[in-house]
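Once you scroll down, you'll see the structures, which are given as structure tokens.
What follows is calculated from the coordinates using simple rules that are stated; it is not laboratory data. Values in this document were obtained by computation on a predicted structure and should not be read as measured data. Cβ atoms are built from the backbone, for glycine too; each structure is taken alone.
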Structure 1
Amino acid sequence: MHFVEAGEGPLIVLLHGFPEFWYGWRLQIQPLAAAGFHVVAPDIRGYNLSSKPDGVATYDTSQLAADIRGLIHERGAQSAMLVGHDWGGTVAWVTAMNHPEVVDRLAILNAAHPAYTPEEIDRYVEAWSQPGAATGMINYYRSSVRTSPKRAEAALRPISAPTLVIWGQGDHYLDPELAEPDHDDVPTLDRVERLPDASHWVHHDEAERVHQLLIEFSAEPTENR
């Protein structure tokens, strides 16, 4: 698994969504490192420079969550704060369900829109042009629609990590009601922070506010929740 990292301190793992790669977190990496975190931003399975195994089954969310557990241990930590956006958010949710012991805190962001400069677009085109990258990225969707509703429901487990949801209210793809998870599924929900001027790509639109929220959330005492 390819990743970039910066800083020293408690581990925080930033998981990008479709169709991004680690570069989608470029506005958060240095501020979080400066705040005292060891920041790791991987290219998740199938994206950019990470491996792209064949077959839709290899992109099952349980496999993706196992990747993140392995990454946390490989970076020398027993657990980490997970931050996920779009498909990275899905991977973060499943990691927290399947491997609660490796998730200290969980932060979920909705998604992004193409409001990019030519230089930024060039970075994304380079990542999408990696051999097998397009197939690997699309396999996330193929795998999800091949999972039966009964199997998906059976895999659900309550989230035990303190959880923050950050939601751009201008999201044209996801209904704002999706920001509020069911209490039975996420009994540890701290709060839902709605940003009215942000779109699906909330971490780009409100970059400073997003990393400020993450830093504040990481510092809140668990006993006050």
Structure 2
Amino acid sequence: MVLSLCVIGPVRTITVSEDGSREFDNIQAGIDAAVDGDTVLVYAGLYRGEGRRDLDFQGKAIVVRSLDPNDWNVVADTIIDCQGSESQPHRGFHFHSGERPDSVVEGLTITGGHAESYGGAIFCEAGSGPTISKCIIADNTCGIAPTGRAIHPPGFGAGIACVDRSDATISHCIISSNFNFSLRYESAGGGVYCDVSAPLISDCIVAGNQARSGGGVVAGARANVTVRNCIIR
């Protein structure tokens, strides 16, 4: 008889500070160093540039959070500024590797994101279902602004987009002042866009977002969305 022993390492807290005073000075490096069960603790600061946007969990069951997600002042001071534009699109997070609810983004402010098509701040696709909790998602954009071009790509979900079997949980978030540039009739979802997906949106404020269709939340014909205890205005 052969016995096999599996040793699981201790759960770690990995620290990130934009001034370089912690283990890492960028969030992606912290994610890269993490394994399932770890927490990437993001200290307050303004995070810009490579490694601080277009963040990818790579399918890991980890938590990326601020020092205190229950304190809105801390959340407001822990900022991912994507600095996205039509010429250089960048978003906060892209989930595309089958992440489940134990892949968590918590207590961060995500702003300045831009996507030509889906998810100005956060894009969930390919069967991913992360948890997005206690975040401020504000002043992000998607789509293409009107120009002399005859055809403009449509934009979907200037704040968050969930497509292709994504069942993300979006809870206790403020999703505000996100804007869909595109004027094409297909464009939709200033705050949140969902299609071929089954997300849960609960206890959120979705306010002051703009789009040609569905300024607040759009649930496409192939979506099965639950919206619970939310303010949408």
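When distance in nm of label points 7 Å out along Cα→Cβ at positions 127 and 215 is calculated for each of 1, 2, the greatest value falls to 2.
1, 2: which one has distance in nm of label points 7 Å out along Cα→Cβ at positions 31 and 191, as calculated, at 1.7? Spell out each step's value before the answer.
Working: 1: 1.7; 2: 2.5.
Matching structure: 1.
Determine which structure produced the value -1500 for helix-only ellipticity at 222 nm (-39500 (n - 2.57) for each DSSP H run of 4 or more, over all residues; to 500), calculated from the coordinates; the candidates are 1, 2. Value -1500 for helix-only ellipticity at 222 nm (-39500 (n - 2.57) for each DSSP H run of 4 or more, over all residues; to 500) corresponds to 2 out of 1, 2.
Which structure, out of 1, 2, was distance in nm of label points 7 Å out along Cα→Cβ at positions 143 and 199 calculated from, if the result is 1.7? Structure of origin is 2. Can you say which of 1, 2 returns 12 when relative contact order in percent (Cα under 8 Å, 6 or more apart) is computed? Of the options listed, only 2 reproduces it.
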